[in-house]
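Just so you know, all these numbers are worked out from the coordinates, no wet-lab data involved. Values in this document were obtained by computation on a predicted structure and should not be read as measured data. Cβ atoms are built from the backbone, for glycine too; each structure is taken alone.
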Structure I
Amino acid sequence: MSVAIVTGSAGLIGSQAVKFFADRGLEVVGIDNNMRKEFFGNEACTAWNLHALQKEVTNYTHFSCDIRNLPTLTTIFKQFQQEIAVIIHAAAQPSHDWAASQPHVDFTVNANGTLNLLELTRQYAKDAVFIYLSTNKVYGDTPNQLPLIEKELRWEIDTHHPYFGLGINETMSIDHTKHSLFGVSKAAADLMVQEYGRYFGMKTACFRGGCLTGPAHAGTKLHGFLSYLMRCATNNIPYTIYGYKGKQVRDNIHSYDLVNALWHFFQNPRVGEVYNLGGGPNNNCSILEAIALCQKISQIPMQWEYVDENRIGDHIWWISDVSKFKQHYPQWDFQYDLSKTLTEIYVAIKEMQVEKHAYV
C-alpha cells in the first residue's frame, strides 16, 4: 500500500491531510510532537485532535517525533521507504512574534527540519512527491508598497493595478524587504524545497498560503486569525487589533480546499513548483469585516480594542492570485466561502470545548 507521510499531523492542515489521503486509500504515517503547545501554551494543545485521528482513521500510524531529530526521522523513513508516495510537510513554528523571542528554535524547526525531510526523501524515496506548506510571509512586507486605497472598512488595491480583481502572483520578489525572523526561516525552507526539485529533479512544490483556517485549528493570540477571532467572539474574550485601523485585508482558505489542492498536485506532480494559494478574490476580509461576521454568526457582541502599532512585517493587504494553480489543475476549485468556513469554525468551537480541555 502507498504511504503518505504527514508532518504536523495533529495540526490544522496536517490533520485534514491525514483524513483526506487516508479516505483515498493511502496508509498515512503522522509525525507530530505537539510542539504547538510549547509555542503557545495549553490553549494551542493539539492532543485532542490527535486523539480524534487515532479514533477515526484506521489506516493511521503516529510517531511523536521532533522534525529536528534526524536519527528518529531516519528510522521512520527506512521503515516505510518502499511504500512512500508523498510527503506533506505541514509542521512549523508559525508565528512572527514567537520567532523574535526564540530565533534559534524558530530557524531550526522551520529551516533545518525541512532540510532533514528533504534529504531523507532524496535518500529513501526520491520518486515520492514532496509538498511543503510555505507562507506568503516569504514576500516580507513588499506587498505594503502596493498602491492601496483606504475604504470605510478595508484597504483595497488601486483599480488600475494588475493585481486588482486577481491578487498577488508568484512573480513578486522576496528580496529587499523586511520579512520578520519567521518569514526568513520559512523562506529558507521554501528555497531549499525548490532547489531539491530543480537540482535533484525531485517532484517538489511550495504552497505559499495566506490565512489557513478550518474547524481543526487550535487558534491562539499569536497564530490562527479566524479561529482565534471566533473563539474570542464565542467566549467573550477581548480581542486586540494591531495597527492599520483594523482595515488590513487577509484572504482565508479552508483546510479542505487547500488539502484538496495538495491532492491534485500529488496526482500530477511537477518539479520545483511554487504556488500562491489562499482564499483569493472571493474569500477575503479585513479584521473589521471579520469581527462583523463573527458577531453575526455567534449572535454575541465582541469586545475588542485597538493598538496603533502594527506587528513587524505584517501585511496591509494580501489576496492570493490562485490563477496559476487553477491553470495547472483546472479540476480544482473552492468548496468553501468565508461565511460557510466561519460557521463551521463556530460550530466546532462549541462542540469541542469540553473534549479539548480533557487533553490539555
Structure II
Amino acid sequence: MTYDVIVAGLGGMGSAAAYHVARRGQRVLGLERFGKAHDQGSSHGGSRIIRQAYFEDSSYVPLTLHAYELWEKLEQETGRDLMTITGGLMIGPEGARTVMGSIESAREWGLEYEVLGAKEIRSHFPIFEPRDGVTALYEAKAGIVRPEMGVAAHLDAAEAKGADLRFEEPVVSWEASDSGEGVRVTTEEGVYEAGRLVISPGAWAPELLADLGLPLEVQRLVQFWFMPRGGVERFKVGRVPIWIWEADDSVQFYSFPSHDDPADGVKVAFFRVGPICTPDTIDRTVHDEEVEHIRGYLRDHVPALDGEFLRAKTCMYTNTPDENFVISAHPNYAQVAIACGFSGHGYKFCGVVGEMLADLATEGSTNHPIDIFSPKRLL
C-alpha cells in the first residue's frame, strides 16, 4: 500500500501529528520503535505542567492558549480526562527568570496573574517555606496534562480516522527524492513509500536527522515520587497548585499536586539537571545520591515533602542551545517535516505541534508562527 504521509515516531508530537494528518483524510502510516504510550522516551511519568505565563519566551503564549483549546477538544472527542486545572506558582528570589519572565509574558499578553511575597506564599500555601525576599507569580489557569493518556488518546483518535499505526517497528533509515516528490522509509520489518514524511523522533533525533548536523544534546532526567510527611491530604488538587521554584543557586525544581491515585504520593523533579547521554547509553537506574540530592532542595523549601521515597523514573530531554524547538520543513527536502529539540518544555504543545506538522505535510506551510523554530538558526 502507498501512503500519503508516513509519521516516524509516535510519542507526544508524533501521535498528535498522526491524528491531525489522519483527520484531514490522508492515508497515514505511523511507525514507532516501542509500544503504545511507552516509558522509554520523553512522554511519560503521569503528569506534565501546562501554563500560560511563559517565562522562557513570551512568543510561546499564543501557542499555549491554543494548546488549551486543543486539549479540551481532544477530551471531548475521546471522553478522556487529559487536563486538570490546578493553578500554578512560579517562585524564586528577586530577579529570578522564572518569576520575572512569567510576569513579562503575562503583562504582554494581558493574562491574569497575582504577585505574592514570601509571607503571602506561606499564608496561601502553608506547605511552602520561602525565605524573606522570595516572590512568586500565581496564575489560576495553570495545571496538569497527562502524557501517557494524551499519547494514547491521539493514537486512538488517529486510528479511528483510518491511520495504520505500527509499534515495535523502529525506523532504520529514510530517503527523499530531490524532486520534492516522494519518500521511502526503511524499518526492521520492511520498506514503505509515501508522498510526505513527518519525522518526530524525540531523543533519536541526532540519529534520524544526522544529515542536518543539528547541535542537539540528549539529557537524562529523573522524576521522583515521595509520600509527604503526614500523607497527601495537604498536597491534593485544590490545596496545592503546580509549581516551579528557582532556588538561590538558579536550579529549577518543580512538582504537582496529588491528582489521581493518592498512593502514588507527590511527584517532584529537577528541570535540566542531569548528565548528557544517548538513548543507548542512558543509565536507567536511579541512584541513592540522586534521591538525596533532591531531598536537599525539598528539605530547604518544602520540608513536608521530604517524606518516604516511593519510586523514580528516568526520561530524556532533547535540548537545543537556545532551548527553543525545531519545527520546520526539512531544509533540503520540502516533502519532509521535522519536529525535535523540545528542550524539556514541549509536551503541553503536542496538539499545536501536531497541527503544524499536519500543515507542513499536507500544505507545505503553516499559518502558525514557526520562524522561531527554524533549524537554520542552529546551522
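One of I, II was used to compute distance in nm of label points 7 Å out along Cα→Cβ at positions 82 and 194, and the answer was 1.9. Which one was it?
Values: I: 3.8; II: 1.9.
Going label by label, the one that fits is II.
Given a value of -7500 for helix-only ellipticity at 222 nm (-39500 (n - 2.57) for each DSSP H run of 4 or more, over all residues; to 500), calculated from one of I, II, which structure does it belong to? Answer by label: II. To test your reading of the models, identify which of I, II gives 23 for relative contact order in percent (Cα under 8 Å, 6 or more apart) when calculated. It must be structure II, since only it matches. Using distance in nm of label points 7 Å out along Cα→Cβ at positions 18 and 298 as the calculated read-out, with 3.5 as its value, let me know the right label among I, II. Structure of origin is II.
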